[in-house]
Structure 1
């Protein structure tokens, strides 16, 4: 089954195209299921180009629901959000996430930064923030609300090397995925950063081979995520092959028929 549960919209400020453009492209690309999962807004905080404004959330829900009905005979459309967990913001922010879950088919966790307006790992991130990343992921996966963990090795965007700390974080994420039985996303969007030179070789920053070796060793459940910000990428048939080639034949437990189930807070 060909599916994708990681789809953004122009509301986030760093994606293009209409919501319907994504649906049409998914149909052209042979997808059977398309899940929308734009970045959840942060109540009371907005940074241009990062995520939708809180006032745009209702339009998002209504638009996806209308597309579900309009294209129900051609493709299954699901409603989701990509959320981030910041324990220091609980309980107000956590309650906001819970409220959105009631309206969604699923939530995926994609940690990018350390707090509202904090350091995005695409722009940096020191060792202390990397340790915070693991702590926040643990809060997310233990919440009982998350369908899967998106781009778990996203932090490698600006890390120059897979060293002892990166290895510790990787081990921790894999252990959490096993403990809570939550799939890890093999994100196909790391190719947009092009290959970079690391002591271990020339790779896209994610999915990073050293991390996915651990995933393969522990036979963790894996789902593919296109992480699309441009409808045309749903017509692109090459990304999966590029990523799997980088992973050098690792035997990953990819769940191609997996569909996220409705979750409830733990």
Structure 2
């Protein structure tokens, strides 16, 4: 008999409407189960609610309908164990690399000695140990994103949420950071959820790829991608075949009423 394992994240008929003078429906009837340690990529047209989905899972906003469960329990407030990395990095310009990295630990009142023990090995791993005293405006875009990743990892999250974190970078830097994110996932087995508009990025980083309809966002397709993480996958026929399949699904979705 197969042992039943509760999903890490479960969305049950989730809907989201942003209230206002003219209410905007962002998400409609989203149901999805995500296992612990899995990596998912979310892709779809602009305005289909992908980023809103990450905010729901982090607990920053509440669904209008349905339930969002983490480890079987409804989310009622922002979760400390969720790390959310945004496109603009979220670094404080008046703090240097070290201060930005340990900011979350300071808020949790972790001692300076423990901060050093936790954060410095991460900064070494990410190649930032020689830049501790530099400020965000002295760093490249790729370095700033690495600082944001270091700050998140220092908090030892069980869920890593990435909202188009690499979209502002040049192509080579973007691919290098994709490799870094993949390495972090393979080594730590954190649950990874990535929102992206880049088809190849979605295929490279997601064990499963969730394709959304135009807004209000609904799940159009969930595609398995078991080869994600294998050496050389980016250059394989399977990679390019799946990328083309997703491109065709997205193009066809604009015709769905």
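Taking distance in nm of label points 7 Å out along Cα→Cβ at positions 10 and 178 as the criterion, the top structure among 1, 2 is 1, with the largest value. Identify the structure, out of 1, 2, from whose coordinates volume of the Cα convex hull per residue in Å³, for residues 58-161 alone was calculated to give 114. Computing volume of the Cα convex hull per residue in Å³, for residues 58-161 alone on every structure in 1, 2 gives 114 only for 2.
Computing mean count of other Cβ atoms within 10 Å over residues 130-137 across structures 1, 2 gives 13.6 for structure 2.
If you line up 1, 2 by relative contact order in percent (Cα under 8 Å, 6 or more apart), the top spot, with the largest value, goes to 2. Distance in nm of label points 7 Å out along Cα→Cβ at positions 26 and 210 was computed and gave 3.6; which structure, 1, 2, did it come from? Attributed to the structure labelled 1. Comparing Rg/Rh (Cα atoms, Kirkwood Rh) across structures 1, 2, the highest value is found for 2.
Every read-out reported here was derived from the displayed coordinates using simple, explicitly stated rules and does not represent laboratory data. Remember, predicted model here, so these are calculated numbers, not experimental data. Cβ atoms are built from the backbone, for glycine too; each structure is taken alone.
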